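Participant: Below, each structure is written out as structure tokens.
Rule-based calculations on the coordinates, nothing more; no lab input. Please read all numbers here as calculations on a predicted model, not as lab measurements. Cβ atoms are built from the backbone, for glycine too; each structure is taken alone.
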Structure 1
Amino acid sequence: MKLLVTFSRKKMREPIIARVVKETGVLVCIDRAQIDSAAGEVLIDVPDKEATYISERMRAMGAQVRILENAIIRDENECVDCGACISICPREVFTFDEEWKLQVSEERCVLCRRCVLACPHHALSQQE
């Protein structure tokens, strides 16, 4: 499951992800990270059964955590299976099946928003 972790560097000087991995033994995959001297935002992927536990541990350390159950939301009434999202996606989240219907592999998404901007029918959005 995807967790979006945000934190202020002013409040937190310790390596939050490393500490949580060390304390819990749960391996974390970092999908995307934007960190500077003031703040950070990290998208991590953790086993579904551990998502609540990991998010609680990170909150206890001062981070804000959002559990993202649906990274990409596709409005099937608006989607015309044009494939504009396929070519722009850096993680191959979108594919066509044998019948040329668009398929979405949400677990691969890193929330770059390229597909949302590229969709001519505004059929794609991200969880807020």
Structure 2
Amino acid sequence: MDNFIFHQLLLDQPLVALFTTVAVGLLLGRFSIKGIQLGSSGVLFIALLAGHLGYKVPGGVGTLGLVLFVYCVGIGAGGRFFASVARDGATLAKLAFIIVATGGAVTWLGAKWLHLPADLAAGILQGP
């Protein structure tokens, strides 16, 4: 009976669900199995489970989480990123051009072969 009340509380109160997800995820991340820990990634796994169970979080939290994630990745890899671009920028630009040109050519050939209209082919190239 108490499990049902707690489950209903998490379904009805998005803030409680959010903080419970973070707390349980951080606890999960602290456990070590054969020297391996999930760390803060434990929150991700618990959040996936919470979403599967139907728990919701307040609107805007996902966007804020994404912004904080991108910020942290930028802080962690920013110096290496710019050093890599300075060192390998021309090679990376050529590789990017080859990848995009190959995708365009495959889309164009597929559209011709399947007799697709140009607007549909452009949408296929663009992706979801």
Structure 3
Amino acid sequence: MNNTGYIWRDRKRIFFGLPWTFTVYALTEDRLIVKTGILNTSEDEIRLYRILDVTLKRSFWERLFGLGTLHLCTADKSSPEMDVLHIKNPREVRTLLSDRVEEERAARYVGIREYMEDDEANDVH
């Protein structure tokens, strides 16, 4: 993934907060992209307007090294929950992501209620 068009980009970090992994997170204007692997790769994306909730979680070790994990609850069928693991500046990233989610929802005239109604309709069938 190149840096063109990304608002934010980081790698999953491990020992002492160093980015020695092959998981890359990237945020664009309208989607969150997660790329994993080096030989066999996988790339997952979630449209921002489908993100319902963003929770910041920080273990003792994450706090020690200035890292955190964002837990996302989404309306995406293939990824109803996703973790953005061990990233730097997690509070700033959570704020940035939440702001972009709200902007995308407003631009598409999408509200949480629409997802709830869709889920209730699927439960009846």
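Participant: For which of the structures 1, 2, 3 does the calculation of relative contact order in percent (Cα under 8 Å, 6 or more apart) return 26?
Facilitator: That value comes from structure 1.
Participant: A value of -9500 was computed for helix-only ellipticity at 222 nm (-39500 (n - 2.57) for each DSSP H run of 4 or more, over all residues; to 500); which of 1, 2, 3 is the source structure?
Facilitator: Structure 3 accounts for this read-out.
Participant: Can you tell which of 1, 2, 3 yields 0.95 when FRET efficiency 1/(1 + (r/R0)^6) of positions 71 and 103 (r between Cβ atoms, R0 = 25 Å, to 0.05) is derived from it? Don't jump to the answer; show the numbers that get you there.
Facilitator: Working: 1: 0.95; 2: 0.25; 3: 0.75.
Corresponding structure: 1.
Participant: If you don't mind, another one. If Cα extents along the principal axes in Å is calculated from each of 1, 2, 3, which structure is the one that comes out at 48, 32, 28?
Facilitator: Working through the options, I get structure 3.
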